[in-house]
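The next part holds the structures, each set out as structure tokens.
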Structure P
Amino acid sequence: MDRIRIVGGHSLNGSIPISGAKNAALPLMIASLLTDEILTLENMPRLADVNLLIRILGNHGVDHAVDGKRRGDQPNAGNTLHLSARNIVDTTAPYELVSRMRASFWVIAPLLARMGEAKVSLPGGCAIGTRPVDLLLMVLERLGADLDIAGGYVIAKAPKGLKGAEIVFPKVTVGGTHTALMAAALAQGTSVICNAAREPEVQDLAECLVKMGARIKGGGTSTIEVEGVARLSGARHAVLPDRIETGTYAMAVAMTGGDVLLEGARPELLQSALDSIEKAGATVKASNSGVRVTRNGAGLTPVDVSTEPFPGFPTDLQAQFMALMSRARGSSRITETIFENRFMHVQELARLGARIRLDGETAIVDGVERLRGAPVMATDLRASVSLVIAGLAAEGETIVNRVYHLDRGFERLEDKLGRCGAVVERLVGG
């Protein structure tokens with residue numbers, strides 16, 4: 001099993017290209033099931049989760065092709081992926097595939113909308129709380145589906161097609177909004193989605209569906225109206241840049257000091273997080289090239305944050321910000337309101353010398369003068385990269401184990417950091 005070795009104490013200077021967003025790429029890939037024509041997705045990140053979803057879609061009969069590099073292409077440009085679901089050969093998504101990635105449960109919506117039936121295993125994914133699928137199933141029932149749960153599978157049927165309806169979410173849910181958009185796009189009549197998620201990845205899906213012929217108004221707002229159509233066509237769409245990767249590297253620069261341009265980053269996708277990084281003592285400047293983050297060696301200031309749905313502070317940056325605050329001069333409070341059990345990185349950060357106390361859904365971080373390298377264990381995707389950030393600033397050597405979590409969501413992390421002066425390498429096997 002691969003590990004990451006880090007020798008801390010080096011500032012970061014240079015540029016880091018920001019990849020396409022994993023959290024946008026996955027629902028966009030699933031949307032290929034809605035049409036019998038080719039969906040072409042540009043700026044696709046090279047990630048383990050993308051490869052796994054290609055396998056899952058292939059189980060349903062989706063063919064795929066990836067463009068090779070051409071002369072003149074940017075060396076760090078994302079892949080171009082072509083998906084063709086001309087013939088759906090199986091409407092069952094088996095446990096052995098779905099259990100490995102939670103987002104793959106979303107195939108239930110396009111399969112049901114297009115084929116009138118779907119049998120999908122209840123999901124797995126990162127162990128950061130239960131994250132139930134009840135709101136996703138509520139969407140399908142509101143649109144007229146008959147649902148049954150048996151043997152760990154959701155069996156959904158709508159032999160006469162789905163029908164438009166009003167869908168009111170009791171709380172903001174990204175997965176529920178993705179499900180509603182894809183299911184309503186082929187439903188008969190008009191659907192109104194109330195209290196919809198406003199995340200950029202939701203808006204990206206809505207924009208792609210519109211290119212495919214869907215009639216959607218209000219994508220990116222809390223009320224979305226979808227007028228169903230009989231069929232969708234193929235389209236070409238570029239995945240938006242990854243705001244979580246942007247925030248992660250911005251915090252790494254704030255942690256170590258230095259001067260880094262995050263190429264292609266869009267600040268409006270994570271303004272709340274960038275504001276918090278500035279309050280902590282870094283300088284953040286947007287330009288046509290991306291976002292430049294600098295810190296000249298001055299100490300870090302403690303900042304309190306609370307995770308919220310977009311446009312608030314993202315839950316997917318909570319662990320990274322906690323690592324940053326472990327070196328602040330004073331105490332900060334980090335409150336997690338989205339997922340329970342998302343503080344598993346606390347014990348591992350403590351192995352590096354961080355002082356963190358838990359009080360329910362709040363972590364109180366008492367900044368320390370120095371961190372010291374140690375062997376640590378990644379527990380989930382975002383927790384694992386928080387350990388990398390801490391290791392970059394720690395004295396001596398840090399070994400991060402279980403880096404397969406990192407490979408799910410960060411493309412060539414050691415290469416991107418290494419080109420900016422970090423001493424970081426992948427240890428293969430062992």
Structure Q
Amino acid sequence: MDRLHIIGGSPLSGRIPVSGAKNSALKLMVACLLTDQPIEFTNMPNLADTRFLAQLLETLGVEVYWPRGSSTCHLNAAELKSTIAPYEQVRKMRASFNVLGPLVARSGHATVSLPGGCAIGARPVDLHLQALEAMGADLRVEQGYVKAAAIHGLKGAHINFSTVSVGATEHTMLAATLAKGETILENAAREPEIEDLAHCLNQMGAQITGAGTSVIRIRGVEALKGTTYPVMPDRIEAGTFAMAAAAAGGDVTLDGAPVAALGAMIAKLREAGVAVDADEAASTIRIRRNGTPLKAVSLSTQPHPGFPTDLQAQFMALMTLASGTSIIRETIFENRFMHAPELARLGADITVRGQEAVVKGVAQLTGAPVMATDLRASVSLVIAGLAAQGETVVNRIYHLDRGFERLEEKLGTCGAKIERRSGEEE
């Protein structure tokens with residue numbers, strides 16, 4: 001099993017290109033099921049998750065042409081040979097569940113396993129199913145599978161989500177593009193990835209307005225067409241590298257960064273005493289910290305445009321070295337502080353109280369063997385390892401490969417002493 005060996009204490013200096021957004025790419029790929037015409041995606045990130053989804057799409061009959069190492073992915077769902085998404089594939093990644101709505105919208109029926117993915121809480125799919133039922137789908141859950149049918153097609157509906165859900169908003173939006181009549185989504189999520197999906201679907205011929213606001217309207221159309229579409233840059237990857245530079249110190253510029261989508265994070269870094277030069281026109285973010293002490297900053301994760309839950313672990317790693325005490329509240333997912341005891345192995349002082357973590361900054365972290373528990377927790381350990389004295393070994397990095405493209409290579413070009421090795425865990 002692969003692991004990362006990090007010799008910390010070296011400042012970072014250089015430029016890092018930001019890859020395409022995993023959280024957008026997965027939903028964009030699913031959109032290919034809504035048309036019998038080919039779709040080409042550029043800036044597609046090469047990740048374990050996007051490759052997993054490509055395999056599932058092939059199982060359904062989608063022709064996939066995506067050479068290894070290429071950032072251009074061709075998908076053609078001219079003829080679906082199956083509407084069954086098996087457990088063996090869906091269990092690997094939660095986003096696979098989002099094939100359900102598009103399959104029902106196009107074929108009138110589908111059988112999809114309930115999802116798996118990171119162990120960061122229950123994350124039920126109730127809102128997804130309630131929305132599909134409101135649109136006229138007949139649903140049954142049997143032996144771990146959702147069996148859905150809408151033989152006469154889905155119909156428009158007025159759906160008011162009881163809680164803000166990115167996944168349910170995207171899933172319903174996908175299904176509603178081919179429904180008869182208008183679908184209105186209230187209390188919809190406002191994440192930039194939802195806007196990206198809407199832009200792509202509209203380019204395919206959908207009629208969607210309001211994406212990026214809490215009310216989205218989708219007027220169903222008879223059919224969608226193929227297109228070529230660039231995946232938006234990954235705000236979580238950009239934020240992760242920004243915090244790595246802030247923790248290790250140095251001067252790093254992120255190229256192709258989605259500046260407008262990172263307002264909350266940029267504000268918190270500046271509050272912590274980090275110099276941030278953000279240029280939206282040039283799509284660059286420059287992070288500088290050369291000896292300036294970090295200040296403790298408290299935050300609560302919030303739906304967009306608040307501070308993203310997917311950057312919470314990374315920010316906690318940064319705060320372990322800040323002067324003072326910071327309180328970090330996780331309001332999106334339960335059980336998302338599993339990185340705290342691993343950071344403590346490096347010398348961090350963190351006390352977890354339910355959905356709140358109290359972080360008392362320490363003067364120095366010290367390298368140690370640690371274990372990744374989920375995707376974002378994994379990279380928080382890398383950030384801490386870059387700032388720690390001595391060697392840190394991060395085990396179980398298959399979590400990292402799900403969401404970060406060429407992580408060690410990108411950090412290595414900026415002077416990080418980081419190396420991937422295979423073999424037994426330490």
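Every number here is computed from the coordinates shown, using simple stated rules; none is lab data. Being a predicted model, the structure only gives us computed values, none of them experimental. Cβ atoms are built from the backbone, for glycine too; each structure is taken alone.
Look at mean count of other Cβ atoms within 10 Å over residues 107-114 for each of P, Q: the largest one is in P. When distance in nm of label points 7 Å out along Cα→Cβ at positions 251 and 355 is computed across structures P, Q, the figure 4.3 traces back to Q. As an exercise: FRET efficiency 1/(1 + (r/R0)^6) of positions 267 and 299 (r between Cβ atoms, R0 = 30 Å, to 0.05), calculated from one structure in P, Q, equals 1.00. Which structure is it? This value belongs to structure Q. Which one of P, Q has distance in nm of label points 7 Å out along Cα→Cβ at positions 27 and 347, as calculated from the coordinates, equal to 3.4? Only one of P, Q returns 3.4 for distance in nm of label points 7 Å out along Cα→Cβ at positions 27 and 347, namely P.
Upon calculation of distance in nm of label points 7 Å out along Cα→Cβ at positions 59 and 339 from the atomic coordinates, which of the structures P, Q produces 3.0? This figure was derived from Q.
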